[in-house]
Structure I
Amino acid sequence: MKIETVYIVSGYMRSGTSMMMKALEKGGMTARYNTAKDRILSDKYEHPDYHPNPEGFYELGTKEFESEDFPTMYQGQLIKALHWRLKDLPLFCYKVVFMLRDPREIEVSYLKMFRQRPPFVLQTYHEFIEKTLSGLSKRGDMDITSVWHNDMIQTPHQVLGILKQNGFPITNIKSGAESVNPDLYRSKGKDLDRVRKSIPGLRTDLPDCLNKS
């Protein structure tokens, strides 16, 4: 029996994975996600002045990842799996688009969503991502294309064209590119200090091993 590829959008949280999921779905790919989880996340994290993902989270639930039918039930289809899930996926045939983003922007987005201190790993984001991608490449079953968040905002037609060349079955690049909404690019690195100050009691000190000052 022929095995079909499972297509995955991944990356560190708040890196534009939902934006990419939407673009690929609008571009003609069949995307699978749990709408009930979408409602739960919206109810939990929507704030009066900010919704982290007004166009959806596009995530599967834990039960889908732990199903005995995973990943075969998603052959030929698109799913989202954040970076930490990838290393534990069963050996199969995957094509992954891995979203990258300026860690200062990730922190701003994280603070707006969770209203608490982000993980320390953001202080060594580039080294962490390099190590993550290196480890995944050693699996031998993942073809990974990295995409910067800013490139997807500024040149979505070009990004989707590259993904199509790399084997993602996109049938309508124009529709996918037009789904990218620049107005939702709301978390900028220049706003980091202001956003930090807006959260009462937020600690910004670092452990000695991470303090570069």
Structure II
Amino acid sequence: MNPARRRFSRQGEPPAYDGSDDHPGVGWTRVAPQTGTAVRLDPGDRLTVLDPCGEQVSDLYLVAADDPAEVFSSGRTTDYGNSIYVSTGSLLYSNRSRVLAQVVEDTVGVHDLTLTPCSQDTFDILYPELRGAQHPSCFANLVAALGPHGVDPDRIGSTLNVFMDVWTDDRGELHIDAPPTRPGDRFSVEARVPVVAGVTACSAEKSNNGVCTPIDLRVDRVG
């Protein structure tokens, strides 16, 4: 069992949400299953990622708006936070040790900083039953979403895998369990500097309890 489930205990039901499996709530934008998008955030703007159906991962990747060579670093975020877990209050650092954003709301407490976004190679290597068939991937979706903002594919590293339940046993073996989200669970970050945020509805069936579903997002701007 993921220790994060004990470290960040859940209280009650998720916040009320007027969206459903069929449509996003008022003021929300739907990211269709196995796709991605990008949004710009200025300092103080808040991005909320919400699971409308339950048991769905979303890959989040931040890039400095003024220099696409400065990107989110899971390693520095882990190092400076002295934890492999993030939740409310956690700071998200760049490869240049600058704080890009802060987690300001989290109704789940289970997220992953260790794995890279799924790619075609992921499916070729870990899904042999697909026999090399083309498959949507978070990496390809982030490349498409962030490319217009000047982000080179080689700049896309390990993402913040929102709602993904990854843990290690006492032998160091990785385990991936179904995301513990229920409809309406959410995760919000507040930008500290101008950033472009890439957001996906994860494409890897094994990370989403066998079925890929949408992700809803909302941006609350200070200006």
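Structure above, values below:
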read-out: Among I, II, which structure scores highest (criterion: mean count of other Cβ atoms within 10 Å over residues 16-23); value: I
read-out: Parent structure of the calculated result 17.5, given that mean count of other Cβ atoms within 10 Å over residues 40-47 is the read-out and I, II the choices; value: II
read-out: Comparison of I, II - label where distance in nm of label points 7 Å out along Cα→Cβ at positions 8 and 112 is highest; value: I
read-out: With helix-only ellipticity at 222 nm (-39500 (n - 2.57) for each DSSP H run of 4 or more, over all residues; to 500) derived as -10500, matching label from I, II; value: I
read-out: Read-out Cα extents along the principal axes in Å, computed value 48, 41, 39, structure in I, II; value: II
read-out: Structure with the greatest value (metric mean count of other Cβ atoms within 10 Å over residues 24-31, set I, II); value: I
read-out: Structure with the greatest value (metric relative contact order in percent (Cα under 8 Å, 6 or more apart), set I, II); value: II
read-out: Comparison of I, II by distance in nm of label points 7 Å out along Cα→Cβ at positions 48 and 72 - largest value held by; value: I
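Every read-out reported here was derived from the displayed coordinates using simple, explicitly stated rules and does not represent laboratory data. Owing to the predicted nature of the structure, the values given are computational and were not obtained by experimental measurement. Cβ atoms are built from the backbone, for glycine too; each structure is taken alone.
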